[in-house]
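Once you scroll down, you'll see the structures, which are given as structure tokens.
What follows is calculated from the coordinates using simple rules that are stated; it is not laboratory data. The structure presented is a predicted model; accordingly, all values stated were derived computationally and were not measured. Cβ atoms are built from the backbone, for glycine too; each structure is taken alone.
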Structure 1
Amino acid sequence: MPQERIDRLITEFEAEGSAILVALNQQDRRSDNDLADHIHKLAGTAASTGALRLQALLGLTEVTLRTGDESTIATTSVAIPELLQATLAQLKEHNQKR
């Protein structure tokens with residue numbers, strides 16, 4: 001994959017992740033299905049980069065948003081930021097070594 005594409009993928013991944021974190025922290029999530037769709041997309045990107053733990057956590061969050069399981073949403077919402085940041089750090093580190 002060309003370096004430019006990798007750089008763009010990491011930038012988009014970080015922006016999407018940040019937007020999702022903001023949305024998850026809103027008290028009044030008016031459209032959980034829309035948020036679940038965005039999380040589904042980010043989970044796919046995570047899987048394609050090999051971030052399988054993040055992909056699994058995002059997948060669980062997507063399902064709980066669609067089913068309205070507030071207690072699990074609260075639990076996964078707390079875990080996502082740390083794992084997302086760790087994943088981004090690893091991606092950036094790996095990208096610098098290329």
Structure 2
Amino acid sequence: MSDRYEVQPYVLSRSAQQWRDQAARARTAGDRLVDVSTAGFAPAVASAATSWAATWGGTVRTVASGADTIGAELLAAASSYGAADLDAQQRFDTWLDGAP
């Protein structure tokens with residue numbers, strides 16, 4: 001472990017969940033933008049609004065995908081650090097069991 005920082009797997013796991021929660025919200029927003037109704041607008045305005053909403057919906061979905069990726073990577077890091085910590089603790093316990 002470095003003198004400069006300490007990795008806490010629990011904090012990484014919580015952060016991963018928060019990123020995934022935000023990804024879900026962004027995905028919902030993107031879906032709503034893509035599915036927005038343009039009823040009641042003049043045809044030219046409805047066409048422009050549909051195009052705008054589809055573009056922004058796609059952009060927001062891309063943001064959601066990125067947030068999902070960050071969440072997955074944070075969770076993988078938390079699992080790796082947790083496994084390494086558990087392995088180190090088990091090795092130390094085994095060593096202690098054999099100590100005089």
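Given a value of 1.00 for FRET efficiency 1/(1 + (r/R0)^6) of positions 20 and 44 (r between Cβ atoms, R0 = 30 Å, to 0.05), point me to the structure among 1, 2 it was derived from. For FRET efficiency 1/(1 + (r/R0)^6) of positions 20 and 44 (r between Cβ atoms, R0 = 30 Å, to 0.05), the value 1.00 is produced by structure 1.
When Kirkwood radius over Cα pairs in Å is computed across structures 1, 2, the figure 13.7 traces back to 1. Largest in relative contact order in percent (Cα under 8 Å, 6 or more apart) among the labelled structures 1, 2 is structure 2. Taking FRET efficiency 1/(1 + (r/R0)^6) of positions 36 and 76 (r between Cβ atoms, R0 = 41 Å, to 0.05) as the criterion, the largest value within structures 1, 2 is that of 1.
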